[in-house]
Structure P
């Protein structure tokens, strides 16, 4: 009977220490999880704010590059911008655009960068 009491006196503090360590570990894990959840929410909010900002910038860019607005600016500031008004006479069909001749530009570059051999020099 005395051995059981001695064992109980030894195990009780040991089990209390293990229980306390488990409680500390559980608290730390919960605290870490809550902090990570806050960080995730902060990043989600930041991403959403950036998406809204990007859509506003796209809308602003679309407004700034409207052909009518650009035409008005060209007419209002011809000397400062150095642009010519855009008219229907300046529009062409795709078939009116001349295409580059069939020429091997790569062969020209290779020929210009290679050094002649002694047989080519003679």
Structure Q
């Protein structure tokens, strides 16, 4: 398992700034590019240490189509795997282009998300 110090160093070397939070329900990491043009959030619940959730991926329109989303997603996968997680999960709207993008990135649908219309839970084994 990677330490927080090692994780911070690794992310900074890749051009990202991490922000960690620990709560009673679990922990989260906000990962942002140093220029602020792209970010995501990852979180894990204390009662499910083998699953990490990926959310809030955002890439500024001015820098899209430069693989920044792919780089952040790969960094998230590395973080999750190095922390001992066996799966990375996310929720996506199946009617939007992001759903197909996540599928091309190796995610598969596994359950309807009853909290949002047209939304599906997706996962990727690590």
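Every number in this text was worked out from the coordinates using simple rules, so none of it is lab data. Just so it is clear, the model here is predicted, and its values are computed rather than measured. Cβ atoms are built from the backbone, for glycine too; each structure is taken alone.
For the read-out distance in nm of label points 7 Å out along Cα→Cβ at positions 3 and 91, a value of 3.6 was computed from one structure; give its label from P, Q.
Value 3.6 for distance in nm of label points 7 Å out along Cα→Cβ at positions 3 and 91 corresponds to Q out of P, Q.
Can you rank P, Q by FRET efficiency 1/(1 + (r/R0)^6) of positions 51 and 107 (r between Cβ atoms, R0 = 35 Å, to 0.05) and just name the one with the largest value?
Structure Q comes out on top.
Matching task: -25000 is the computed value of helix-only ellipticity at 222 nm (-39500 (n - 2.57) for each DSSP H run of 4 or more, over all residues; to 500). Pick the structure from P, Q.
Only one of P, Q returns -25000 for helix-only ellipticity at 222 nm (-39500 (n - 2.57) for each DSSP H run of 4 or more, over all residues; to 500), namely P.
Suppose you compute Rg and Dmax of the Cα atoms in Å for every structure in P, Q: which one lands on 39.4, 117?
Attributed to the structure labelled P.
When FRET efficiency 1/(1 + (r/R0)^6) of positions 43 and 67 (r between Cβ atoms, R0 = 41 Å, to 0.05) is calculated for each of the structures P, Q, which structure yields the highest value?
Going through P, Q one by one, FRET efficiency 1/(1 + (r/R0)^6) of positions 43 and 67 (r between Cβ atoms, R0 = 41 Å, to 0.05) peaks for structure Q.
Using distance in nm of label points 7 Å out along Cα→Cβ at positions 59 and 75, single out the structure from P, Q with the greatest value.
P
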